[in-house]
Every structure is written in C-alpha cells, then in structure tokens.
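I've put the structures underneath this note.
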Structure I
Amino acid sequence: MYPVRPPYELMQYQRDAVQRMAPRARYGLHDEMGVGKTATVIGALDALGAKRFYIVVPAHLRTNWIREFGKFSAYQRRIVKAQSVNDVKAWQMYRFDGMVISYEQATKYEEMLRMAGPVEVIAFDEAHYLKNLNATRTKKLLGEQADSGIVEWADHAWHVTGTPMANDPMDIYTFLRMCHATPLTAPEFVRRYFHARLGAFSTRCDPKPEMVPELKYLIDNNSIRRTKDEVGLQLPPIFLTSAFVDGELEAVKQMLREHPGLDKAIRNALEGGSLSFLDNQHVATLRRLLGEAKSIPYAHMLVDELRTDPSKRVVFGVHKAALANIVHALRQHQIGCRLFTGDSSAKEKDEAEHAFMTDPNCRVIVGNIRAMGTGLTLTSAFRIDMFESDWSPAGNAQAIMRVHRIGQTRTVHGRFISLASSFDEVVTEIVAEKTAAIARIEGNFMQAAPVDALEKYV
C-alpha cells in the first residue's frame, strides 16, 4: 500500500468529521443523505493508515464503494468486492487489504470473519439495517445485546447511516449499545427515556420530554450529524406537495367486505401509533390493491404531463405489479424509461442510473423505494413522484435525497400521490406522526396533521 493523490479531495466539513471519527474505537456518522458519508469514512481509514478492514454494505452498494475508494482514497489499496466465499477467503488470507461485503454475506460468513482475527476497522454502511435487535443479522454481527459480535475483533467499529432512527426513536438504542454508551438493556432503556404507547399490535416509543436532553447528549457524544445547510451545501430548496388521483375502488371495498374486522384493526393501530400491523397479511393485500387501483389513472396523468413537460421524472413506489403498470403505459406511448426493483441486479442498477443521468431519451426512472432509495444519484431530474409512500419517514427521505444532493442545480419538486378517499391518506398521517416523534429528539419538531380519510373510505 502506498500513498497517491486522489482525484477528489475531501471538503472541510468531511475532514472535521474524520478528526472526530478516527480516534474513537466506536463511533457513528449520521450525516444527512447527500452530505458525503462514504468519502468521509474513506478519509477516516486514510487517517488511520488502515491496511486491514472491511465495510459491510447493502449488496447493491458494493460496486459504488469500490469506485469511491478510487476517487477519495489517498492510498493505493487492494480491495475486493465479496461476491462469493472464495472472495472472503482471499481477503482472510491477506491477498487484499480491504473488503466490501454485503450484510447477507457477512451474516452467512460471520464465523469466517471472526476467525480472520483482529482487524483495524469495521464500518457498517446504511447501518439502520441493524436496528432490529431480534433480527438474526443483528445478533450475528453485533451480538445478542448489540455490544459484541464481530465488532469485538475490531480496533475501530463505525456505524454509518443518515437515518439512525429510521422507523422509531427507539432505533437509536442499537447504535448506543454498539458504542458502549449505555449499560441499560432494551426494556430498561425504554422505561428510562420513553413513554411506550401500547397499540393493538405492538408499541411505539414517544420520548419523555424531561429525558430528551440526556438522550441527545448520549447521541451527540457518540456520533456526528450534519445537515446540508449546516455544512454550507447551498442546494436549491425542496417543495413537497400532495396530488390525488381517482381510481376504481371496487376491489378494495370488496377486500374490506371479506375482512370486516380490518377497518377496526387499522383504527386500533392508528390510536396506538403502531405500524407493525403492516405485517398482517390482510393489510399488506389492501396496500397492494390500492397501488394497483391507482397505477392506471396515475400512469395516464403522468403520460399527459410528459407530453408537455420536457423534464425528467423519478417515480418511487412499493409494489411490483403497480410499478410494472406504470412502465407499460410509458412504453406504450414511446416514453423512454427504466424500471428498478429488488429483483434487479447491481449491474442493472448501474445501467439504469447511467442511462437516466446521460441519455436524454431516458425520461423516467421507476423504482421500488427500498431498492432504489440508496446509493443512487439522480440529479438529472428535479421532479419526484412518490407514487406509493414508504411506512418509514426515513425511507421516503432517503428516496427524495437521490435527487436533492450534490450536483442538483434546480429547485426540487416532490409529490406524494394518493388515491382519493382511500387508505393512502391514512398512510400519510401515520408517517407524519412518526416523523414528529423522531424530530423531537433531532430538535426539529413537526406537527402531524389529522387525516380523516379512513372515515370517508370504510
């Protein structure tokens, strides 16, 4: 490994974060999406002169990480993209300095990673993948109590995410335990810092006002978070609005007639502030039907708009059939587009991003929020349609930040598309309430507006 002059230099705020991260054995980088966390982590590795490390990332981000090393690293390192057990073995045998490995593979080969012996650094990118203490992935990588696992073998372990509280304020617990910032068990942590509101299906944690300063102190002492505004990135503003389409609701109404208790379940979950009822198969079916019901009228609206508006469009959704309907309508009208879902490979994702960013004939990219909401730059567009909303406010924010990031020069306009007088409007209310609970800790309270769509619909 020898020093080189990287093509791109870190900005001052990234160098400031490096100075905070590098000396700490356990630390979190929580900068807002689009601020440049990947380059900052590479800078911290350089500051340590790290020769033995691995980065755990979502599978579709492995190639992107290796490219970023080529842009920002001050050292010529040998880095392997782990695609099979043979790649892990090659790194284990010191044929490579660093390895970029997916969460799935790290979980599968956790014993091999431990047997590889001590490493200088382990970094977890999109670390909210580890927020669930009960998940096998979290137990394997962080241990039963999120304070051991493979990180025991690392001199430095960093968690990197722009959404440390992706779905609930309690999500922060995993990262505080990883940093050895609290000795409390999860139930003890809830009792100390939150009012746990019991719902029909699970709980939601609202922070106790008197405990917010202490909780913020723990977070601030073990992580760094900056927004684009705070670091001086002068990006254009974002305007978010709502748009409604009328669709055929007969299939949805029939669904409710077949499951008459479903409307009560939704009400109970709303009152309890819980979203875990999404796991209920009937609610999942309801959301899928709603997506399909609005996909056709939305596609017609989109085609009409694109006939007079030359700008590109990013469309985010959830359900494959609904997204396929939109793409089919666009192609019927000879409008160039790309589709990206969870079934798409990393190569297909790269090709879709490249086409959308460089080909003037590729006017629309349509994708699943979870699959397309991270690791992409889509700044050739300034218009975003959230055709379907993610249950997590952080998921929606990550998707929007694919467009509102470094390189964007135009005001960004985003729309949340809802099926008029339907459960779609209820989803918006729930996400707003959850955003407010998280924002209380982050210091930017947002009041959730009441929505009575359920009354109109059931």
Structure II
Amino acid sequence: MAFLLLGRFLLRMRRECAAGLLSLLAATQMARAGDQTSNEQACTAQRPTIMFWRWQEDWSALANPACRTEPFDNLKYIPLSLTDPKSYISLGMDLRERYENLNAPSFGVHASQPPQSDVIQRLEVDADIRPNADWQVFVQLEDARAFGKLFITPADEDELDLEEAFVTYMTPFLGGDLKVRVGRQEMAFDLQRFVAARDGANVRQAFDAVWADWESKPWRVIPFWSEPVQYVPTPPFNDYSNGSFQFGGFKAERDDIGPGKLSAYIAEYYLANAKSLFASGFEHLNILDVRYAGNADGFDWDLETMGQLGSFGSKEARALAIGSLAGYTFQNVAWQPRLGLQFDLATGTSHPNSNVIGTFNPLFPNEYYFNLSGFSTYANLVHFKPSLTVSPTSKLKIFAAIAGQWRETAADAVYTVPEVPVPGTAGKGGLWTALYQEVSMDYAFNANLTGEVQVDHYNVGKTIREAGGHDSTYVGVQLQFGW
C-alpha cells in the first residue's frame, strides 16, 4: 500500500512539474512577444537622412532591430558589439546621372570645340566603420565617367579611385569637443565660394590632410594642413598629391555675433609650376578671409571677403574678392517667395606688363555658386544677380534669376571655371561681358532620390563677339540617388 501511495504521489508530482514547465515556457514566449512588441513601440528614434557629407550620418538608431524598416537596413547597420550601439559598420552609395547640353563651350571662341551633348555619371560607394563612439574609419571610392564628352579634363572623368580614406578620433578637450581627422578627405568652408568639394563638377575635390576641429559653443576652431589631390582620368587608382601643391591654415568661428555668425581664417597656398596669362612659376599666397552670415525676421545674408598677398614667379601677387548674398522670404505667403540679390567682385590684372598680378585666384571654387554652365568664376569679375525663389510644395523649389556680368578691368581676360581665360579677350574691348538668365527646379521625390533641371542662357557682349564668340545656352537634367 505504501508503494502504491508513493507511486501515486510521484505520478502527481510529474504531472504538476510538467504543467509548471509548460506554464513557464508559455510565460517565456509571452515575455518574448511582449519584448518584441515593446521594441516596436520603443522605436521612436528618428531615421537618419542622407547627407552631403556621408561620414556625418549616424546610423546607431538602427541598433534596435525594430527600427530597420527599409530594404537593406541590415547593411546600413552592421553591429560590431552586442552591448555598444555606437559600435557598427554602415555601407552607403551615391549615384548621380546628369545630361548636359552646351551649344558653345568657351562662348564658341574655340572653333575646335563644337557643341557638347553628353552624360556625366558619378558613382560613389562608402564604408563607415565605428569601433566605438571615439573612433571612426571612413573609406569612399569614386568612379566618374563622361559619356560623349569630347574634351576631358581632370574634373570631368576619373576611373575608379580613392575619393576619401581617413581616420577620426573624437574626445572631450578643454571644455569642448575635439575631432582630429587624418587622411584623404573632402573639406569646404561656408558657402564654398573659395574652398569647396567641387560637387558641381563630375569629379569632387579631395585633400590629403590633417584636420582638427574643436567646438565649445559659441566657438569653433579649425587648424588644418593639406596637399590637394591632383586627378588623372585613367587608369584606376592613380590620383596623387605631393609637396608641390599645399594649402593650410587656421579658422575661427563665433556664432552669437548679433543675429549671425562671424568667421575668419588665415591660410597659405603653395603651387609649383603655376601658369597664368601674366606670370608663371612658383605661386605663394597669404590669405585672409572674413565672413558674416545670419538671418532675422525673414531676412538672410551672407557676406564674405578674401584678400590675397604673395608672389607669383618673379612678380608680386595682390588680389581681392567680395561675395554677398542677401534676401527676404515672405514666410506667411503662399509658396514662401524669396527675393534675393547677389553681388560678387574679383580683381584682375590692371596692366599686362605690371609687376603686380592682380588676378584673383579662385582657389577651389564651387561651380554651383554661380551656375552649372561654368561661364562665371571669381577672376576679373563684377557680377550682379537679382533672383526669385518659390516653393509650390515642400518637395519642389523653383529659382529664376537674371544677371549682369562685367570685367573688373579690361586689361585682363574674361575667365571661365575654374580660371580659364577666354582667348582674344585680354586687353581688348570694354568691361561688359554678358547678360544671362537662369531657371532651375529642384524636386525631392523621396528621402533617397532627388532631381534637378537647370537652364542658363548667356547673351554675350561686344568683347566676346569680337573674339569670335557668340551667345550660349546650357541645359542640365540630373537625377541623384543616395542610399
């Protein structure tokens, strides 16, 4: 009887244990489901946007698997640690296709340059490696092609090559945040009038550089030194830099000067075997740049001036440029129209036999600043451009402008981007260069795809006509995809 009672007791315990295990399993499954639901509900982090500088994007928001809602998000966030969301690898890509039609390159002065109709393509792929919150390794490859273009320059085409490859260290320092970046990198200052990534062209401009950035509001301080990358279209992986071309300096910014930000930098520019209309040899420039920009009560403004002193071969270099943009936006009016006004000036050389080279060196200009035709640049220029911008929808922006263009001195040439003299214009004719009209439309299809159409028409003046040139029209249609 005792054995029978013991057997019944053990059987009952087995059943209760089994029931308990089943209950525990069910509770665990419910907890997991609850955690998953909680994660989905907890995904409140804002999704990163595609940025101009891809290395500035922070994809750690995707550390939560519930936030990976787009295709290939597992490649946008590849974890390197189970506990640190800031430890990851992110892959990216950009593809830009632009159709261009230019009926008179160099205003048609070069008889050997017929009208151009071509497609330029730029493909970029990148890997952003972040072992932790203090370190970043960024590598980007670029392949730029110009299909149908008859005259290829280093800014038009560059077969597969290293666009950027740098290491960044970030740490608190002296009450602020310090970043030190070493390697091949792109850099730009302010509106990119004089130091730009050259995004308008097909091949962007990079620098093999050491760059430090210290920020403690309202201050920002940037010392840097670089050897600008020089581009050779073919074969792959042959772009280079060396000591014959150097650029570096020191920049300081303060963002609470009245309603705007004041910045200034001093820099030095060295280029061996430089050539211009009036000098050749070693070019050394000491540069001072000052800028004030801001906005208040619907008004916006951006004022910048740069002085250059130094030597060019056996001659003295002394030049000045001024750039200004200002406007007013009617914020409570349909389409939020903005009335804008742009004024630019860059000095030229006043006499061909002068011992002073006064032609301003545009340094590393941004083609987007004037327009994509490439007919306006900061060299012997006076430029006046009223404009109107409207936004019929949040995704569409329409820009229209009419501009007058003169030479600062008739002794010097008319120049096109970056600093190419139009043959037969130096020392001839008057100051008037051209009147041009510009219309552009930008549309954001979604977070990854944008489109742009731009039309520029130049009505040239007597000086260019007497040199053999004529009116010119540029048409550009572009699509850009970023992932």
Legend entry - Value -12500, calculated as helix-only ellipticity at 222 nm (-39500 (n - 2.57) for each DSSP H run of 4 or more, over all residues; to 500), assigned to which of I, II: I
Legend entry - Of the structures I, II, the one that 19, 51, 19, 6, 4, 1, 0 was derived from, the read-out being P(r) over Cα pairs in 20 Å bins from 0, in percent: II
Inset, instruction - Match the computed value 0.15 of FRET efficiency 1/(1 + (r/R0)^6) of positions 160 and 328 (r between Cβ atoms, R0 = 35 Å, to 0.05) to one of the structures I, II, and report its label. - result: II
Legend entry - For mean count of other Cβ atoms within 10 Å over residues 312-319 computed as 24.1, the structure of I, II it came from: I
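Work out which structure the value 18.0 belongs to, where mean count of other Cβ atoms within 10 Å over residues 72-79 was derived from one of I, II.
Numbers: I: 18.0; II: 15.4.
It traces back to I.
If relative contact order in percent (Cα under 8 Å, 6 or more apart) comes out at 11 when worked out from the coordinates, which of I, II was used?
Details: I: 15; II: 11.
This value belongs to structure II.
Comparing structures I, II by distance in nm of label points 7 Å out along Cα→Cβ at positions 104 and 216, which one has the largest value?
Working: I: 4.1; II: 5.8.
Top value of distance in nm of label points 7 Å out along Cα→Cβ at positions 104 and 216, among I, II, belongs to structure II.
Each reported figure results from applying straightforward, stated rules to the coordinates on display, with no laboratory input. All values derive from a computational prediction rather than experimental measurement. Cβ atoms are built from the backbone, for glycine too; each structure is taken alone.
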